[in-house]
Structure I
Amino acid sequence: MTRTKRLALLLCIVMLTSIMSSLTVMAEEKPDTWIADRVVQIQAYVDDIGYALPEDQLNTPVMQELARRTGMKIEFLYTEGEKDRYVMATQLATGNLPDMIVSYLNNSTRPEFPILLKAARDGMFADLAPFIIESKVYSKYMDKEYLPADTYDNIVWRKDFDGQVHFLHMNIDAVDTSTIWNPAEEYIGGMYIQRAIAEDLGIDVKTINTSEQLFKLLQDIKAKEYKDVSGNPVTPLGPKFWGGSADALQYVINDLFWGVSGDYNITEDGKVLHEAETDWVYKKVDWLRKALAEGLMHKEFFTIDETRAGELYANKSIAIIADVHSYKEIIYGSDDWIPLGPIANYKGDTRKITSGKGGRGQWAIPASTENPEEVFKLMDYLSSEEGQLLCLYGVEGVSYDMVDGKPKLKPEVQEAMDRGDSKTLCDKYGASFDGSGVYGLEFILTDRQNEAYFGEARPGASSGSTFERSVKLAEEYTREYHLVPGLPAKAFLTDLEDVNNAMNLLNYNETLVQAAFAESDAKVKEIIESFREQLKHAGIEKFEKLVEEKYAENPNLINFY
């Protein structure tokens with residue numbers, strides 16, 4: 001071999017060694033959490049996510065750190081519409097979907113579930129079961145004792161899916177604390193009254209426990225002719241803080257709801273009925289009609305938009321908020337409002353009914369997504385302790401510091417939370433901060449255990465004053481939980497696809513509202529009787545017979561109480 005050839009060979013060896021060394025360094029630089037170099041687009045059918053997005057989603061400190069650890073970034077997509085589920089139904093019908101979708105789904109009785117179920121049966125979602133087995137966090141979902149019964153049987157491990165999994169329930173607590181009152185964790189929801197009005201009337205707000213007592217209180221408020229900040233008359237009862245909705249009635253006239261299992265209950269002789277098939281429907285309508293006729297309720301109680309509802313409460317134009325909770329700034333930001341009630345249920349029980357551990361939201365991967373296992377691995381990582389810390393608190397040194405092994409928000413971040421500056425929290429830091437920032441990053445987590453992982457119920461709770469009043473309210477207005485095991489009766493509607501489809505076209509709340517504003521008692525009866533006929537045509541008797549049979553087999557299966 002000539003000298004020239006030897007030099008050329010030596011040069012090749014040196015270059016090859018250099019390349020191999022560079023590749024080794026590059027491989028070593030990738031952490032164990034590395035998944036793939038990819039941007040995951042998530043279509044969110046959740047307005048809270050859509051209205052709390054950073055201006056530059058892909059370049060917040062959180063996304064940059066997530067890319068460093070996993071190679072992946074998240075981009076939330078949101079499309080406005082009349083209702084998020086309507087948008088979801090339309091987009092599922094077109095089949096033009098990004099890498100992943102998320103939506104509301106407290107349980108299988110939510111109106112989103114039939115839409116999702118049909119899409120899954122039509123083959124629109126990838127099978128996640130093979131990925132669950134090897135996962136770190138979601139492998140817990142294989143344990144029937146870990147998941148709520150409804151989540152396990154009706155959402156994740158459905159028998160009709162033959163072992164496949166098409167959507168995963170989120171925000172499942174690692175430990176079931178559903179019957180334990182922990183002030184640091186509690187949201188005091190329901191009715192709130194202006195403190196000044198309650199004190200002027202000399203009432204003990206905790207003793208208003210029936211719709212009759214509430215009605216008398218509304219009349220007393222009306223008689224006093226209170227004025228708002230602009231000098232206009234105060235309306236005694238206002239809508240839900242987030243805008244008009246019949247949902248708020250569960251706090252206002254809870255004792256006129258027949259049972260706690262959705263719209264259904266069971267008679268003493270074992271007959272399952274829809275509330276509209278009983279006189280309870282008239283009790284509700286009568287209360288509403290009287291309250292509206294006497295000017296005790298805001299005339300747009302059921303229809304007002306969120307912006308205008310917020311203006312009503314900012315101006316103190318309403319004496320009682322029908323539904324808000326202690327982690328809204330209007331409540332924790334001052335002591336102007338205090339909880340009212342609660343109104344007991346139809347059995348006279350003021351305890352909070354719980355069916356046990358629950359969840360919030362779901363995610364699924366469309367069948368059209370390339371390499372779905374990468375998306376799954378990202379979701380699994382985000383719900384690890386390390387991933388949750390990043391999503392909830394942001395990046396160490398940027399938005400928090402570690403103190404005694406636990407995260408402590410930096411003063412400027414705590415101040416932004418105190419003043420409700422969600423824009424700064426979203427754009428500058430990019431984390432969730434208990435939903436005050438990028439809400440989507442909190443929504444997509446599961447296996448929640450904030451106290452164990454981070455030493456506090458929510459970011460900033462142990463060091464800041466932001467939610468100090470929220471916790472004090474939970475300490476002062478303590479409530480007891482009452483466990484009623486089982487699934488809501490509606491959960492079994494999916495067993496009868498034809499009846500389920502027909503029932504989804506009916507709206508009981510809409511019927512109640514129509515009857516409340518009817519011009520006469522005769523018209524009320526006409527509206528109610530028409531709805532009863534619609535129930536029959538939808539096949540409700542077939543469904544009620546099914547529920548009766550299931551309840552007879554196992555009374556703990558359905559949460560009748």
Structure II
Amino acid sequence: MSYLRFFLFSLVLLSISCARRGRPEGGPEDFDKPIMVKADPDFESLHFADDEIKIYFDEFIKLKDINSQLIVSPPLKYPIVITPLGTPSKRITIKITDTLQENTTYTFNFGQSIIDNTRGNILENFKFVISTGDYIDSLKVVGTYKDAFQLEMKEKPTVMLYEVNENFNDSIIYNEKPIYVGAVLDSVNWNITNIKAGKYLLVALSDVSKNYKFNPKEDQISFLSKFITVPKDTVYSLKFFKEILPFGIPSKAKEESKGHIMFGFEGDPVDFKVKTISETSTDFKALSIFDREKDTLHYWFNNFKKDSISFYLYKNKVFDTVKVRLKSKNIDSLALTSTVSVTLNLRDTFKIKSNTPMIYIDTTKIYFINKDSIKVPYQYIISKYKDEVVFNFKKEFSNKYFMELLPGAITDFYGVINDTLKVNFSTKKPSNYSSLFTTIKGVKSYPIIVDLIDSKGSVVATDYLINEREIQFRNLSPSKYMVRVIYDVNKNKKWDTGSFLQRLQPEEVYYFKKIISAKANWDITEPFTVN
């Protein structure tokens with residue numbers, strides 16, 4: 001009897017176990033990409049003479065942006081028809097409406113268009129290859145990529161080849177899709193496969209719009225200045241940069257506040273000017289200032305009482321006019337802030353910032369002393385942007401400072417004076433800082449710019465070398481640093497980007513990968529060699 005009872009109990013447990021089978025709760029998400037399981041005809045089939053291709057996958061997929069993503073190499077005169085569109089399916093059907101060339105390898109590169117229906121996992125750079133002849137083109141181009149200025153690329157690029165033939169011209173990268181599209185293998189390497197022998201332009205884009213066309217407003221670009229010949233046993237290095245856009249006269253202007261209008265623009269603003277063509281009174285005042293960070297020209301004006309104002313905008317021979325309706329009733333109130341709150345590092349600069357242009361400084365209303373109540377000698381400079389006053393003085397270790405700006409110390413463009421501003425700050429003792437002494441070996445040419453970069457990517461110190469010598473970066477805050485070298489080919493003391501149409505490459509930048517750990521009260525001697 002006990003045996004029978006045990007048998008029945010076991011049977012109940014088994015039935016419960018079976019009833020609970022199915023999809024488990026929770027568990028890892030599905031990050032698997034769709035997989036092609038078969039095709040008709042087979043992948044890399046020879047002597048293809050049909051007008052239809054069917055590709056089958058292991059799960060339901062859907063097509064996204066197929067019209068912009070799909071690249072057929074070589075290009076067809078008439079577009080192919082892809083089905084189904086908008087409906088999940090395990091099959092893609094390609095209907096060819098053109099007559100295929102004899103003895104030609106055709107590649108259907110789907111780019112980023114194939115995604116699984118449930119999780120949206122992308123089957124990146126999926127290609128289907130067939131040939132109408134006796135063989136498959138098997139030549140390839142390989143290479144590496146990186147950002148021309150930054151240490152890391154933010155996005156995966158799109159690497160492309162344009163055939164150099166009788167129809168080739170420089171505008172092709174702006175208006176037409178390439179003949180071949182490559183695959184990015186990892187964070188460094190790329191390749192383009194199934195290429196026929198020939199001469200090509202090698203171009204790569206960040207391709208923000210994913211349309212295989214160069215848009216200078218949004219895309220980074222990389223290219224080889226000379227055409228490449230395939231086959232060739234070469235690893236090509238691509239360096240990505242953002243071009244400076246051609247200057248464009250702004251067609252619109254925005255009233256930010258009373259007496260303050262902003263003009264947005266594109267490109268190099270050198271010699272760009274704005275002048276009012278409205279009738280003004282004798283006491284009318286105006287001031288044009290470029291923004292410190294944005295592509296914006298600030299136009300400040302006073303003593304103007306009409307409800308609209310018109311401008312003449314020009315740069316060299318390019319000009320336009322624009323009219324702005326004036327609706328604001330109040331000017332911005334002058335507001336001052338200090339760039340230092342508690343501690344002033346010895347490498348930093350003490351500044352007072354303003355939200356409106358500063359025009360006049362009255363030093364008799366500025367009170368500046370140290371911890372011993374001794375007046376601190378200083379010099380001041382109003383920045384070219386009129387938004388900062390820089391105070392230069394001899395900073396001493398382990399000292400405390402107090403500055404008071406009495407009303408009237410600063411007068412802005414509208415004649416408004418400041419309210420009282422009090423600032424207290426101190427400096428650290430020598431043992432709180434570190435110093436780095438280095439020499440740069442293996443430099444190909446001078447001059448070079450040597451930057452010291454902190455863990456946030458900010459340049460904390462820089463030096464300009466016209467020959468080899470020791471570099472001394474003193475009074476560094478404890479942190480981790482990296483050294484960067486810029487080859488200043490045109491000797492303008494800044495990094496310059498490139499231009500596709502001018503076939504101009506960006507100035508070369510080299511990062512030393514070794515991280516410098518600067519600790520308090522340490523002196524570091526570390527030579528670097530450019531490989």
Structure III
Amino acid sequence: MTPDLRVAIAQLNPTVGDLQENTGRALQVMQEMDASGADILVFPEMFIPGYPPQDLILEDHFVTENMQRVEQLAQASGELVTLVGAIHYDGVDTYNAVAVLQHGKLLQWVHKSLLPTYDVFDEWRYFKPGRDNQPVTVTFRNGSTLGLGIHICEDLWDENIDYKICDILADSGIDIFINLSASPFVIDKYKERSRLIVNKIKKYSKPFIYVNLVGGQDQLVFDGMSMIADKDGHWVNICPQFKENICSVALPMGGKQVELEQLPLIPKEQQIFEGLVLGVHDYFRKTGHTKAVLGLSGGIDSAVTAAIAVEALGSENVLGIAMPSKYSSDHSVDDAQALAKNLGMAYISVPIATIFDGFQDTFKTATGQPLSGLPEENLQARIRGTILMSFSNRDGSLLLTTGNKTEIALGYCTLYGDMSGGLAVISDIGKGRVYSLAHYYNDLRGGEQIPKNTITKVPSAELRKDQVDPFDYEVVAPLVNSIIEQQSDVETLISKGWDRALIEELLQKVRINEYKRQQMPPGIRVTSKAFGIGRRMPIVNHYRQNHKIK
């Protein structure tokens with residue numbers, strides 16, 4: 001009977017560009033796993049440079065040092081077979097690759113075959129696709145010799161692609177599939193990954209090792225959820241979501257029964273909340289920030305943003321600032337203060353009436369009359385943005401913006417006002433889901449951390465007397481999601497029950513406010529289509545649907 005394979009998984013959180021730190025972490029884990037008697041250790045895709053390194057790949061010295069770091073790991077390798085993701089430059093072309101290390105040597109480079117260019121990915125810009133991959137045969141410390149079917153991330157997602165590296169590897173006689181990934185988080189994406197893995201196992205009856213990156217990098221969050229399955233498609237090990245995890249598991253290579261894992265069913269709100277917390281935490285840690293500041297309006301968006309910030313950074317590192325104007329209601333100020341108290345975060349009030357009057361006096365002197373209408377409303381938002389940025393500059397804290405996806409899509413936000421800041425925490429969360437996150441957080445913490453009145457009151461920017469938000473969010477928020485995330489056309493949306501006039505109105509708002517979004521801070525991606533690097537729309541855009549062709 002074929003002996004079990006002792007598989008070590010290093011589901012870790014590298015930092016893009018920190019070659020020394022990433023390599024040092026890899027060395028530490030290699031030494032620990034080698035001493036533990038593991039047969040094989042698998043790191044995620046592009047672990048040494050971090051993912052995605054973007055145009056760092058175009059800098060020769062970066063690629064060269066990355067290769068030197070791989071050689072450093074190779075020289076330190078022992079009986080343990082180590083697979084680590086890195087950049088390979090062969091003197092002619094650059095590849096997204098896996099280095100196979102053992103006995104003080106780099107045994108082989110394996111190249112990624114399928115290079116994604118959709119959504120947030122742009123790998124054809126940097127890499128040449130591998131077309132020469134074959135099984136990598138290695139002998140482990142237990143004496144067994146196996147053919148490894150090593151492939152990288154997108155190589156698994158080949159259902160609609162003619163070139164199928166997994167089929168090529170399986171037909172070449174591999175004994176086990178191994179996929180090194182840097183697969184960004186999207187709600188429930190782990191279920192899709194597991195389905196793809198099980199399909200490969202059902203087709204070829206080969207065990208499968210899948211190791212994914214974890215951590216935040218700019219706008220992306222990687223959720224981990226590394227998995228090991230036996231040749232019958234039973235889960236032997238599933239790593240946690242959004243957490244680093246180093247583990248060693250006995251993978252049966254024969255017919256031996258094992259204690260099996262079940263694929264977890266993780267509520268969507270939990271996935272989103274924990275993903276955003278990790279995204280905020282890592283954005284601060286990796287950029288060198290420790291403290292956050294944000295405006296507290298008493299509304300739902302700033303409340304949920306504050307809760308995420310407190311969970312990510314600790315309440316002692318978050319400052320909430322209320323900035324009431326003559327239009328602010330008493331309950332909004334009270335709700336903001338109650339939220340800060342409940343979360344244990346610092347809170348101050350900076351009324352803006354005097355500053356606002358000064359601006360209006362200046363405009364009246366210059367033009368004969370003060371601002372009114374929309375300019376008056378936006379002036380208040382910009383005063384608040386200036387105050388918040390001043391607090392940010394004062395101590396180096398990072399300003400968090402609080403706008404949600406629905407408002408940002410429709411331009412219901414003020415450039416250089418409430419859009420000012422360093423990180424847009426909930427910019428990929430529609431208004432309806434903001435409310436569900438508030439309920440989730442209160443249930444999580446066992447009380448009304450976010451005040452009930454904040455959740456139940458009618459949303460308002462309070463920039464003029466008796467103002468309320470001009471949208472029925474129960475209708476508009478899911479429609480915006482369909483426009484942005486499903487990219488649905490007018491006729492499809494009408495067939496789902498939405499009104500044509502409303503659809504065309506919202507499409508126009510989305511179109512004309514692109515210039516705002518291209519100036520907003522980076523946001524954290526949690527859906528299939530977020531504003532930012534994964535959605536590249538022109539600012540000048542005269543396209544309209546349903547024009548008759550003459």
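Every number here is computed from the coordinates shown, using simple stated rules; none is lab data. No experiment lies behind these values; they were computed from the predicted model shown. Cβ atoms are built from the backbone, for glycine too; each structure is taken alone.
For mean count of other Cβ atoms within 10 Å over residues 48-55, which of the structures I, II, III scores highest?
By mean count of other Cβ atoms within 10 Å over residues 48-55, the leading structure of I, II, III is III.
For distance in nm of label points 7 Å out along Cα→Cβ at positions 144 and 480, the calculated result is 5.3, so let me know which of I, II, III that is.
Going label by label, the one that fits is III.
Of the structures labelled I, II, III, which one yields 66, 61, 36 when Cα extents along the principal axes in Å, for residues 128-399 alone is computed from its coordinates?
Computed on structure I.
With relative contact order in percent (Cα under 8 Å, 6 or more apart) as the yardstick, tell me which of I, II, III scores highest.
I
For distance in nm of label points 7 Å out along Cα→Cβ at positions 56 and 216, the calculated result is 5.1, so let me know which of I, II, III that is.
Only one of I, II, III returns 5.1 for distance in nm of label points 7 Å out along Cα→Cβ at positions 56 and 216, namely II.
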